[in-house]
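Visitor: The following blocks contain the structures, represented as structure tokens.
What follows is calculated from the coordinates using simple rules that are stated; it is not laboratory data. What you see is a predicted model, and the numbers here were worked out from it, not measured in a lab. Cβ atoms are built from the backbone, for glycine too; each structure is taken alone.
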Structure I
Amino acid sequence: MRLAIFFLLMGYLGCGGSTSHTDGGSDGGDAGGDNSIRLTAIAVTPTTVELEVGATAQLEAVGTYSDNSTDDITGEVEWIVDPESVVSVTVGRVDALEAGEASVQAYLDYASSNQVTVTVNDPAHYEARGVWVTRWNYSSANDVQAIIDNLAAGGFNQMYFQVRGTADAYYQSSVEPWASGLSGALGRDPGWDPLQTAIDLGHAAGLEVHAWLNTFPCWNCGAALPQSEGIPHVLESHPEWAAADSNGISMIDGCSDGYISLSPGVPGVREHIRLVAEDILRNYDVDGIHLDYIRYPGAQYSHDAVSEAACADAQVQDPDLTWEDWQRRQVNLTVEGVFDTLMTERPDAALSAAVWFIRQNVWGWSAVSEGYHQYYQDPWAWTSGGYIDAVAPMIYFPLTDPPGQRLDFSAMLQDHLSGNSDRYVYAGIHGDYTNFSEIEDEIAAGRELGAKGFIIFAYTYIIDHGFWNDFAQGPLFEEAVPPLLVWR
């Protein structure tokens, strides 16, 4: 086969055909001399490629010449593919045509490159199958082992493992104190590292491990303010970073339910969150960072002095800028800062986020909240900007009959898919149904609509209802691997 290709190319190039870089110092005086610089070798990278049908990848061919110089010759070489039914290659661009395996090689003159192996899988082979595991689901390494055993047996391939709740750490952090939920005292070393344990055990079981962070929450409303034995808590160092309501009253003094939130409009807050992500990405072999509560705590927040002044300055430059748009921009900047850090520290990892179930109420449903207006969250901006890999709308509502009624699962998922075409959408599915058929039907609906997977909320509910075997023998019976980040 290779010999036939060789003679084919010789015919294409002609008997004397060759590409060479002529030595400009030659004046032709030596009729028997040959001062041309000839191509001696071709190296193609990457050497292995994995794609799904319909996806593309880029190869690069670098030529080495007899004077040891190199040059990018991707656009000059002839690409030979075997078999041609699996992929096509044009100017180094690989297009996946059908499932299978193909070899690709570059030829030019008398030189041929290394063989590149391209594996093309059916799209059904790629599906995110995740579970949100909260910080309350574990208190020992044995707990983490049991969680992972259950996820693996159930057919899941991702674990979203919560390691930050209220600006505290369920891992060895150089930025924030150890969580009191581990040792009983904020800042006290518990003697084990949940995140490292999860990574070691999860990877051994074939699971991706994503570090799940509550982004802006920093303490419980109504609780005594934190006092750390170790690294100071952010509210100890910067109580002025707390979000404030429309009267300028800090959440430290003005909230009784939920979380005190840090203000996204304070530059120090955004930098602090970026440093938290950087610390994890530098020190742990995570498969991703997962942002939760990546939003304002409500429409009336955050009218802190720093945000008010910064918005006013921005409006001088752009008089058409609204307060809402400025608020959304602060959340966008937070996501972008984490993504840029991830791309620097661990570019193979994914950045994902749990987002509000309704972005905007395009259906005119009564009495519903919108992420875009109530919480200043706009995941469409993140995906179109290219600074997130996946969003998981938390659609904790059932399918309606007939479809499209108020809070219909499919209607909300379809809307998220319509505005996030450049990145993945994973359906956030509630696990607290008494009948597994609802979960199974939602997974099927997500597949039909084009979601790239799903995440179940949460581990606790699967345990409570004993759904592990239902998953394994039902919608997760056929094996799948997490989707490839094809844009990287």
Structure II
Amino acid sequence: MSEDLGITIKKEENFPEWYNQVVLKAELADYSPIKGCMVIRPYGYQIWEKIQAFLDRRIKETGHQNAYFPLFIPETFFKREAEHVEGFSPEVAWVTHGGDTLLEERLAIRPTSETIMYEMYSKWIRSWRDLPLLLNQWCNIVRWETKMTKLFMRTREFLWQEGHTAHATEKEAEEEALKILDVYREVYEDLLAIPVIAGQKTESEKFPGALHTLTLEALMPDGRVTQCGTSHNLGQHFAKPFNITFIDTDEQKKYVWQTSWGLTTRSIAITVMMHSDDQGLVLPPKVASVHVVIIPIIFQETKEEILSAAETVKDTLSEFSVVLDAREEYTAGWKFNHWEVKGVPVRIEIGPRDIEKNQVVLVRRDTGEKFSVPIENVQKTVKETLDTIQQDLFNKAKKFLEDNLVKAADYNELQQLIQERKIVKANWCGSAECELNIKEETGSSSCCIPFDEEPDGTCIYCGKDAEYVVYFAKHY
């Protein structure tokens, strides 16, 4: 394989450039002529479809329905919740003209849909019988990022789902937010083979307009942490300005309690960064659009026999997604490398010697392990191998997380551990000032307040009694 087609940067030497090469050369996405935007190529979009199918099924199983709301949001709607507009204003793209006509009111291009959806909720919800209202939409989002474009990770337009629910009580809203966070955990751990840390964002890091934000965080191989998905308990922060009320069973008018939650195409970036290697993309089998590639080793004198055997093996593997690469214009070695860059979990090689022995050679993409398998055992072995790869990738990522999550005894140690690119567990008093000082002095930010962990000492920064345990790390 020519140097131009392979990955030329090592993961440990230059992580950002390595990542770009994997995404581009595996043909997942490309840069758009529109600055800050990306084109998702078919091979990359197929990964999103796998994530989408898994998550959409779970969203519906938990009682939600899909709907669709407009891309454009009137400025007056957007400004009704003060904290929300302050948080998003720097990233909003505005439409000011329709053709040559100046609009009477600017329209925001959807940075998130709370305001346009809740105007409708105020019309639809009248009684306790209308609750809970459990809606989700799959759509695109525009946030005018000024930082450097990073394919799938940071672009001005991205794809996501956003759920928006309304409930009669605060308890129901909190249960909903926790339920969805667990669904997101399933996406990452069961589908993408990525262990996550669950917890609550600090007040300074929460979603603008939320009562509080629940989050999943993952540690990437370069020592930075990224947010994987968030679920927000909005309280009544939007219900009051949008007048979303209902007559309860006690015949009293009350404001609803709400949640919103979202997971984006950033999940593809996280998967690429976590599992891939110096040879290219590595995909967990459950999210791979191609499970197996069969490469016949063709010689003219045995060509027909080899191709016939390859077709037979392909038919045997009908329950999987299989590509038989019988192109004669490329060498077997070129094809090995081509499919390795694209991260296909299992490669099967069939040559003249294999035909003689009634076997195939199976190669694992994640480890490079190669072994012979009798043709009659191919189906069973492939299934077992795919299951093993899925579990091994998760176990490897989990060990990496566990090895790099460290408790700091004091502030000096916290500073040192942050420079070593660790996730640092620390006691914290709850003061926004202490949190900001740590951020400014170390270049880290809080990941979350983990669930079910109690502080066992004083604040790592000021020495006052600790209220929480908090994880700090460098972030994307």
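Visitor: To test your reading of the models, identify which of I, II gives 2.5 for distance in nm of label points 7 Å out along Cα→Cβ at positions 220 and 260 when calculated.
Guide: II
Visitor: A value of 0.4 was derived for distance in nm of label points 7 Å out along Cα→Cβ at positions 188 and 228; which structure in I, II was it taken from?
Guide: II
Visitor: When distance in nm of label points 7 Å out along Cα→Cβ at positions 236 and 292 is calculated, the result is 2.5; to which of the structures I, II does this value belong?
Guide: Label of the source structure: I.
Visitor: Given 0.90 as the derived value for FRET efficiency 1/(1 + (r/R0)^6) of positions 52 and 276 (r between Cβ atoms, R0 = 30 Å, to 0.05), which of the supplied structures I, II does it correspond to?
Guide: II
Visitor: Next question. One of I, II was used to calculate distance in nm of label points 7 Å out along Cα→Cβ at positions 60 and 356, giving 5.3; which?
Guide: The structure behind it is II.
Visitor: 15.5 is what came out when mean count of other Cβ atoms within 10 Å over residues 316-323 was calculated for one structure; which of I, II is it?
Guide: II
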